[in-house]
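Pasting the structures here.
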Structure I
Amino acid sequence: MKVLIAEDDDHIRNGLAEVLEGEGYRTVAARDGAEALEAFAREKPDFVCLDIMMPGVDGYEVCRQIRRDDPAVPIIFISAKSEEIDRVVGLELGADDFIMKPFGVREVIARIRAVTRRCFASRAAGTLPASFRLQDIEVFPAELRARRGDTVIDLSLRDVAILGLFHKHQGEVLDRNTIFDACWGQDYMPNSRTLDQHISQLRKRIERDPKNPAIIRTVHGAGYRYDG
């Protein structure tokens, strides 16, 4: 999924991009409202993170113009304007959510995942499997969740991609390049530490015993495998 981040503060914009790319999204950056409108028309993002106080065209006007072209694309306002009227105006213009600065990474991830679920529900119905099973867990891609009995496991977009890849290639050893190409994109510069760290964190959530994984097994010198 592709996300447009419109934010004039370099630090915040780059930080949001880092968080979202870590979750498995592709990002497009814009430094002001005019750039945001150009990027939206050119890139056709799946949803938009939009600052309000930007030079030139402000976030409210960007939202108005986007809504004229696309009434359905999700928009999240991320702004230091914290008065209730600012939130009300944003929502009345058609924004789906409003996050106030300063914000925490966990809050942003939770809001983005909620928007992603709505995107899947409205746009991807019929294109994703309702669920698939990996041993004793059942993965629900459109929900960004897995379940083991009554236990709910939250997943990122990239987690779902990785688990789906192992499910599709049950019994096969998947080398690092194959996993990177499928789940990070072919333009990503491979780093085995990045993959190993992600697999380690994923195991902590899906394995009964992360130190002795039964779902994602390490094949030393070759990659990883799911045996079923």
Structure II
Amino acid sequence: MDRNSEEVDRVAALRAAEANAVRLFDEVVSRGLVAPGRTETDISEDVRRVARELFGVTQHWHKRIVRSGPNTLLPYAENPPNRLLGRDDIVFFDFGPVFAEWEADLGRTYVLGDDPVKCRLRDDLEPIYREGREYFDAHPQVTGAQLYDFVVGRAEARGWEFGGPIAGHLIGEFPHERIQGDKITLYIAPENHTRMRDVDPRGYQRHWILEVHLVDRRREIGGFFEQLLTI
């Protein structure tokens, strides 16, 4: 198989993995599994169960994250205590299932109740993602640091603080973190001054996830959205 055909197949596999992750998220919500009185751990275990039931998934390339209330302020690396969801809560999900050795990574936010600030936070996430994607598309030489700075600026323009030390990462064949040893170049982060469109050490196109983490520390709420950036 030539390189062009391989690239077409890689893109198709990543798209299929993300489509499955979207279906997984929708299924968890439609089954009423995100509800007051349930714990974050309860819902995380439901994600694992539904992923296996629908797709036979037994592997998640990173920890399943379900965070609510003040826990939504915390970035990926933290491991806050398990929390019970309240009646007027905000919840976000970060799923990393592996479908046929291809990674998916999807983040979504859900609001219980109709609090206007929480709803505005949820509703601002995807537009900022779209603005970040448009910036990436318009700047062929963009670096990880430049895209990070842009997304942070868009968050601040809407009145939010950007909650994460990164704004995304590489995605690909499981496990992507073994592709190269220099972890800085794996991330959309202030320290990454390499061009995002540079090929990887094997000569393949790099594919990226863009993630948006918005927080309001005074109200102790946050929201999260992530999905494929490059395809």
Structure III
Amino acid sequence: MSSATTIALAGIHRVYQMGDTEVRALAGIDLTIEAGEMATVMGPSGSGKSTLMNIIGCLDAPTSGSYRLDGTSVDGMSRDALADVRNRKLGFVFQGFNLLPRTSAIDNVELPLLYDRTGRWRDTRAMAIAALERVGLGARLDHHPNQLSGGQQQRVAIARALVTRPALLLADEPTGNLDSATSLEVMALFQTLNDEGITVLVVTHEPEIAEFGGRLIEMRYGQVQRDARVTTRRRASAA
């Protein structure tokens, strides 16, 4: 596998046991995402896209198959080891922002650095400030979530995902709680970060959002039905 490969999935199956019934959420996924790509995963409810995101994010383990993240095999890792991988290599952005409501923007962003057990981060406050400045919120450091718009809250969440300098930014329905104009601002930010070299994977059910990636992966029935480069990539504008 190339050292420039961020995600490498081979023969991934995920089967859930629901009483006497087996539910095959994923049925043989082979997928490679190269460093620096911005890809979107689309599919209807029940297509397997959320299960795929959970496995890529080391929040769930496949029933069978192999997964390498940024050159490291995560197969069979303990819960603590997976938590460490998530902290070091992954940044998560969720539909509901997942910010601590009584905590300032800078404290929300600094939190992943404080949970890191490797001792690799020195000036965590300065890193949090830099991350917020990177997403255009340098003037909102002390604001709490209820003092910010939905788009600003999602920017705080993106800053929090970026602060640990992850190999991969995972965004699960990142515009699901936003209006159309704010969604464009968020996608413009993702494209800017991708232009700077960050690998981005967005899961969405919205076709117009999927057009902002450079690659479209469509899922159905737990399988990849289509995997194609976007010939005319839509560019978002924050204006």
Out of I, II, III, choose the structure whose coordinates give relative contact order in percent (Cα under 8 Å, 6 or more apart) equal to 13 when calculated.
-> I
Value 1.6, calculated as distance in nm of label points 7 Å out along Cα→Cβ at positions 20 and 204, assigned to which of I, II, III = II
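Values quoted throughout were computed directly from the atomic coordinates according to the rules given, and no laboratory measurement underlies them. The shown structure was predicted, so the numbers you read here are calculated from the model rather than taken from an experiment. Cβ atoms are built from the backbone, for glycine too; each structure is taken alone.
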